[in-house]
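Just below sit the structures, each encoded as structure tokens.
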Structure P
Amino acid sequence: MRQFKRSTRLGEQILRDLPAAIGDIVSDRFKGLITFTKVSLTDDLRYATVYYSFLGKPEEKEKLEVYFQRECRRFRSLVGSPLNIKHIPEFSFKFDPSIEAGLRIEQLLNEVKDDLQN
């Protein structure tokens, strides 16, 4: 018996392949740090939600969201063609605010620490 579901294994594979397949394309167009944090697939492997974070200007973040929606079919073929699967999942991209939230918490903790030291 396998430990992990096929959707989990395929999601992890897509997460590993995604930066190599489209990282240069995206980083050349947008100034900021783009990180793919998670890929969630449906059990039937037809739909994949790619979660990403972006550290940069808010205007660039909005442009990136539009760009991902417009180019999701292209990215699907770039990432999916090397995979040995019958159906390549449809991609959708969602912003993951967890890294921004972590940085904000760290900033607040540093401010509290500085206030306590003064």
Structure Q
Amino acid sequence: MLVSLEGPEDQPYYLRVAAGVRRAIAEGEASAGERLPPAKELAEVLGVNLHTVLRSYAVLRSEGLVEMGRGRAVRVARDASAGQARVVEMIEHLAAEASRWGLAPEDVAARVAEAMR
């Protein structure tokens, strides 16, 4: 699985790394149960701090896209799907665009909730 720094350059590195993994899941490069690169190895490849990658993995875990097992092995969650990863990716883009336009988070959330009815 190839992970790159995705997203705008003004975005924190940990979010850009998370976006790269999310994209890999969304595009089928990483499938359920597949082991992700160890944080140290990925940090070296991307030229970022180890804690940046660990924080990225924590974000992805909170989204339900990865599982962290014993011995710190990180795997794509068994119930993670390409569709789920795409939706999270779209939400990230929506949030960035809404912020850029100065929209309040609660207004955006209300519109999304309305659209889902």
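Each reported figure results from applying straightforward, stated rules to the coordinates on display, with no laboratory input. Predicted, not measured: the structure shown is a model, and the values here were computed from it. Cβ atoms are built from the backbone, for glycine too; each structure is taken alone.
Each of P, Q could give helix-only ellipticity at 222 nm (-39500 (n - 2.57) for each DSSP H run of 4 or more, over all residues; to 500), but the derived value -17500 comes from Q.
Taking 2.2 as the value of distance in nm of label points 7 Å out along Cα→Cβ at positions 18 and 66 derived from one of the structures shown (P, Q), identify that structure. The structure behind it is P. 2.6 is what came out when distance in nm of label points 7 Å out along Cα→Cβ at positions 90 and 106 was calculated for one structure; which of P, Q is it? Source structure for this number: Q. Supply the structure label, taken from P, Q, corresponding to mean projected area of the Cα convex hull in nm² with the calculated value 7.7. Answer for the origin of the read-out: Q.
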